[in-house]
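Structures incoming, each one as structure tokens.
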Structure 1
Amino acid sequence: MPDLALDLRYLKYAMLVAEHGSFRRAASILNLSQSTISRRIQLLERRLGMPLFERNHAGARATLAGERFMRDAAVGADHLHQAVLDMASTQRGEIGDLRIGLMASLASGFLSDLLGTYRRRFPRVDVRVQEAASQANAAGVLNGRLDAAFITGSPLLPGCEAEHLWDERIFVALPEDHRCAGGRVVAWDDVREDIFLVSAEAAGPEIEDYLVRQLSGLGFRPRLSVQQVGRENLLNMVAKGFGLTLTTYSTLGATYPGVVFLPIGAATEMVGSSVVWSATNRNPALKRLLQISSELAEKHRRGTSRARRAESRRG
């Protein structure tokens, strides 16, 4: 058996000699001396323990054993060459696996743009998404199950790094026949007597905490109805008149018949989101995701600043 460290260039030289039937023509193509080609193929033959060519004054012809060896070895060489290319691509973050946790909608907004951009740039990375509450996503990052998580607020997790990426306006989802559905904005006082539907999953616990803080400040406890459903069925329940629910701008990218989305509270009431990851995570695919996240966040901030200046001039 040949040494596994056998220089694959020698195999390439042998295949060229077999293809052209001549050491001289192979040397000319490779821009090497004929003696160099001959010595290296002889070394290959010694390692294999058999001759690859029948040599004569007219040139060289592969032996039966040599012809079979080069045919079979070419397949293995192609596989090994591809493996080397894939390894390099993996190191560049172009191939691999990426596991992320989130709680926001992917219908529109920053996270939708981010994942769309990432997919277009790195289509060979296998991205797996977990939708869960912030606490579950944070635990996933801490135990290594997730490479990164997109969490509301500014999380401080041991051994982790975080970067604030975007802010979203808070909206209330109302049935289209609700008394406030025809307005442009909803005040908290307008819905103090309504039932708020909250999912037990994903962003549900965060929304429940937010409602308690907002409405308890007005002197009463909010009426909450916790449902064991996801975002889609929660909004379908709103359409059927079971209550209202809170969401963010990103949800507005999808259509929900019978539901009206209006901003609630003051225009300054925003929910911020960050990406958090382990400081020891060396996944190259994660590095690429973080780079794109920072790029889009900066682009988003510049766009927001321009919009505010334009609005100020109009005012």
Structure 2
Amino acid sequence: MKIAFACDPLDGFKIYKDTTYAMMSEAARRGHAIHVFQHKDMAFEDGKVIVNVTRVTLTGDDADWYRLDAPVAQELTAFDAILERTDPPFNMEYIYATYLLELAEKQGARIFNKPEAIRSFNEKLAIAQFPQYIAPTLVTSDAARIRTFHQVHGDIILKPLDGMGGAGIFRVMDDALNLGSIIETLTENGRQTIMVQRYIPEITQGDKRILLIGGEVVPYCLARIPQGTEIRGNLAVGGIGVAREISTHDREIAVALGPVLLKRGLLLVGLDAIGDYMTELNVTSPTCFQEIRQQTGFDVAAMFVDALEKHAEAWNA
């Protein structure tokens, strides 16, 4: 197969933990040709989506791990699979990129995850499509509604809908300390919609990343455990990742959602859960492949490339 990765610059990869690198490495091991490009390398010209794409050779050397050929302008339809692996922020430039990728898809390109699906699934708000699996949740920009929600539940979490890596998350307990200021800041005085949820005390046991690949559940999750006085388990803010066998309850949720999300065009999903509740659906560039493999021996990248090989031919059928 000829595979193109839409991803961030390779010189910023930390290959000991990077999921995109794990995908590349496994695909190359199987003899697939690896190429890379960034969103800025795409253009719509003469009725076609053209990309300046670069062939990558993996060297096996940790310090100098890749070699790049000269960029070549090609249509995205020239590839057997295009993997969208660009990290958030999910801003307007990201949205424009999904429009270009969707145009290429209509011309025959096979893109994973599907651009329309990435655009439609806000990683926090998407859980509202499955209310039976979530904690009490409010989405609003209205300060009065947020205050009423706090009065009902007492201990709440407030967060922006476009955050990543734990940025902008606040906890307000019974004393309502700084609630007004937090509401004003996050909602920009009522101009920005945010999410508010009842605090889930099981966060101390970890914010679990559950991976769905090709509609199937990876048998291990990564519990991101907050450290010290932190309420956030995100690895980006110092959480410690501990791989565990997926629980019976979490497996039931994942098994129920896996085929639904695959049908909507999502080959890879990172379902986040705290306690018994789903908290996010990550669809842009889900991670944790390497941490799970390093701690359990289960090769998540191999499972992913198996699914990619299986679905690539029929993805646009």
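Please treat every number below as a calculation from the coordinates, not as lab data. Computed from a predicted model, the values in this text were never measured in an experiment. Cβ atoms are built from the backbone, for glycine too; each structure is taken alone.
Before moving on, here are some points about what is shown:
- Structures 1, 2 were compared on FRET efficiency 1/(1 + (r/R0)^6) of positions 229 and 253 (r between Cβ atoms, R0 = 35 Å, to 0.05), and the highest value belongs to 1.
- Here distance in nm of label points 7 Å out along Cα→Cβ at positions 157 and 189 was derived from just one of the structures 1, 2, and that gives 3.0; the source is 2.
- Answer label among 1, 2 for the case where mean count of other Cβ atoms within 10 Å over residues 53-60, calculated from the coordinates, equals 16.4: 2
- Each of 1, 2 could give helix-only ellipticity at 222 nm (-39500 (n - 2.57) for each DSSP H run of 4 or more, over all residues; to 500), but the derived value -14500 comes from 1.
- For Rg and Dmax of the Cα atoms in Å computed as 31.5, 104, the structure of 1, 2 it came from: 1
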